[in-house]
1. As an exercise: mean count of other Cβ atoms within 10 Å over residues 182-189, calculated from one structure in P, Q, equals 18.4. Which structure is it?
2. Where is distance in nm of label points 7 Å out along Cα→Cβ at positions 334 and 478 largest, in which of P, Q?
3. Please compute FRET efficiency 1/(1 + (r/R0)^6) of positions 102 and 206 (r between Cβ atoms, R0 = 30 Å, to 0.05) for structures P, Q and give me the label with the greatest value.
4. Assuming 24, 58, 18, 0 is P(r) over Cα pairs in 20 Å bins from 0, in percent as calculated from a single structure, say which of P, Q it is.
5. Starting from the value 0.45: which structure in P, Q was FRET efficiency 1/(1 + (r/R0)^6) of positions 190 and 302 (r between Cβ atoms, R0 = 41 Å, to 0.05) calculated from?
6. Comparing mean count of other Cβ atoms within 10 Å over residues 94-101 across structures P, Q, which is largest?
7. Match the computed value 17.9 of mean count of other Cβ atoms within 10 Å over residues 14-21 to one of the structures P, Q, and report its label.
8. Which structure, out of P, Q, was semi-axes √(5λ) of the Cα gyration tensor in Å, for residues 86-157 alone calculated from, if the result is 45, 14, 8?
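Here, each number is a calculation from the coordinates, and none is a lab measurement. Quick caveat: nothing in here was measured; it's all calculated off a predicted structure. Cβ atoms are built from the backbone, for glycine too; each structure is taken alone.
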Structure P
């Protein structure tokens, strides 16, 4: 890490080297805790992206990568994991400075991120084809599972290294090469991480990073040399990416937004539910795709739980994310802070009651920090914009329900379907409701738990495809069917063999 007063320069990472963008453009990156510029990142254009795609394509076709057996490829991934473990503290500090999330959370992520590489590294040599039986015993037919080629990964700013690893690990395990395009608001930690791959022996061009704004992302999506695009971000952008990729018959995997419901039934342990709701929305300042931004509460306990939540929200400590005592850091960038404030103001104008927060936070000694206070809204209709649109900030709406059927209807009553939580001590109700919820992940009596070996992804407008778990590697493989005639029989050229 450089001294706090220095502006750190990050270039593109192509074919194992830091390289200057062809036009020399760059963008400033600001520390959301202080509001001051701390780094300068290269801004790639279409020509730079083409360089990266060519490097990844050459690496995919090259002997150094193709000659690695799946077992050796997996072991290389495990060495990469070891290197990340060794540098976890340094990378976590970079990530906190870039996006303002709590250092203890970023360090926690960096300490478990290697598990993705260990898991998928171990899965690399478990990818198998099969032999297909035929009526004609002289025909031998089998399948091969092969990589797609060059995979483009586009990620947001909220957990750059973790979200990169969701796709990077299975894509590498399948034998693909990769180009990562991080958010212009948080690129540094990804570059710091990828440099380690080159140091542990990944062939040049297997993993590349192009930084910059939407121009770089668009060029990556549209490039004919990119076989598949994996995107994490808003559903509006995801729709555009899917359409453009499909227009040239490229695959896409989409992990999009959410408006997740946290449902509390009257028989729930209220202390546990209170903690789970707080963690689900105010953890990471609500800047997570699975934020439990809608608390659906049984009418008979609504007032009591709302009071408990408001009381706790008032005590949440805003501050420097590097401080151990800080419970909530800043919003990651000015446009996002403006969006959060605007949506709360609109909800207030529409009749919502602000029970807690509802305005910018001020932290002594950090006058330029992008803080927003933990906000709880009541008196909100489930059809209102604040209950339907992703805020991506520390804003919770609390909505009562009368019975189980209404709770399910409210939870499913959005275009999203990424995650949901439910709190109850009735085991039969728990599993009954879990089956009815239209969400890719359902948590029962816990919230915001994700790991490398459990599949994660959305229903409806929350995306398509899955990351994590054995299912994830399927997104980056294609099947080849191989036929072999074992007899000396000469086939009639005008008759189809069936």
Structure Q
């Protein structure tokens, strides 16, 4: 068959990429055609996403890809979850989109739990109860009597907004909708009873589509602006985590496997056929979200590479020149081992900070631990802290599902950090298969292939991913030393 070309726009919470995928019927190649930052912006005390700039980057990514290959069979967009925009009756977005890291949700969870117990919210939705979720963002608006809620006629998650601006069609995609804490996994519909109890207008929540659905073609006004032909816009699993799990090239499907998607966030879990709505899951912090083809993902978030990303910004500012990630990892590899133990989920390390290294120093002093000396020691304690947190959550996960995990698939941009991959194998004592780094883009592509009829199933798509991917294996090393250090880690956290 003649090669088919697809465009993939993958928006992460720290940067975004555009890829051109070339598919020959058995395998594909990915070629990056566009890259940009997606950092939020403070304005008048609120942390916003610069959404119109991101939309401009989206159009530039499409134009760049089309200029390279005129014949494009589809476009798919994925983003992080939970964030949203509200639209008026004329289809205009009301205000800018606020970042999930904005402080408007501080204390809101507890206020809402005084009205509806957290157990009832979890039963109604099945998703993680974190302050960043759409539910708490909307409730924060309600507590301030925001007039936006009075005039809103439509609720769209970030990838839904991109799809709407491209096609003129307003729909919500399933996997991202499940991250809102406003959607019932059990009923596979919006959580109408919960919305009614909270006084949130049901009119703003409408049709939800499955991954692999064609939303529409690029509308004429956009085609004229960027001078492209009509191209189908296909909704993949628009939540980037769901796309990352979808795109895993399974090394051995007969083994009990788990996934760690590592980027700004670290997300660990398994693929299941049913959502887990047990109270044990609620208390553990694990929860279910939507996947493709009636799969669910039973996952837990970890504060991932965000901490080291924020440290890097401060280090660059301090020394007045750039520092490469390779240099940071090299310095970490030479630093003293197990000197200080960091809980990467410490609340002060999740929020934006002007000086993240200073926050880490405060943490260690508060725990009566040695303070890291230099970039290498800071980086090493962060990477060790991530690996230990993965081990900690893995043990909880195994207790919930009743069996041991035999293989970890580590995916996402963080897999380029070979030191962190090895640390994860060492800390868990389990073989880690890492890569590809662009697994999210692969999952996006697979649902585009399904949407255009090139493949019929996820299983078929994952075989294509295996044909097209290079993977790295990490066997556990120094297990005894890591086991002893893990005991010390637990005593600290």
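1. Details: P: 24.8; Q: 18.4.
It must be structure Q, since only it matches.
2. Details: P: 4.5; Q: 1.6.
Once distance in nm of label points 7 Å out along Cα→Cβ at positions 334 and 478 is worked out for each structure, P has the highest.
3. Values: P: 0.40; Q: 0.70.
Looking at the calculated values, the largest one is Q.
4. Working: P: 23, 51, 22, 4, 0; Q: 24, 58, 18, 0.
Derived from Q, not from the others.
5. On the way: P: 0.45; Q: 0.90.
Structure P accounts for this read-out.
6. Values: P: 28.1; Q: 18.4.
If we compare mean count of other Cβ atoms within 10 Å over residues 94-101 over P, Q, the biggest value is for P.
7. Details: P: 17.9; Q: 22.0.
Here the read-out was taken from P.
8. Details: P: 45, 14, 8; Q: 23, 13, 12.
Going through each structure in turn, the value belongs to P.
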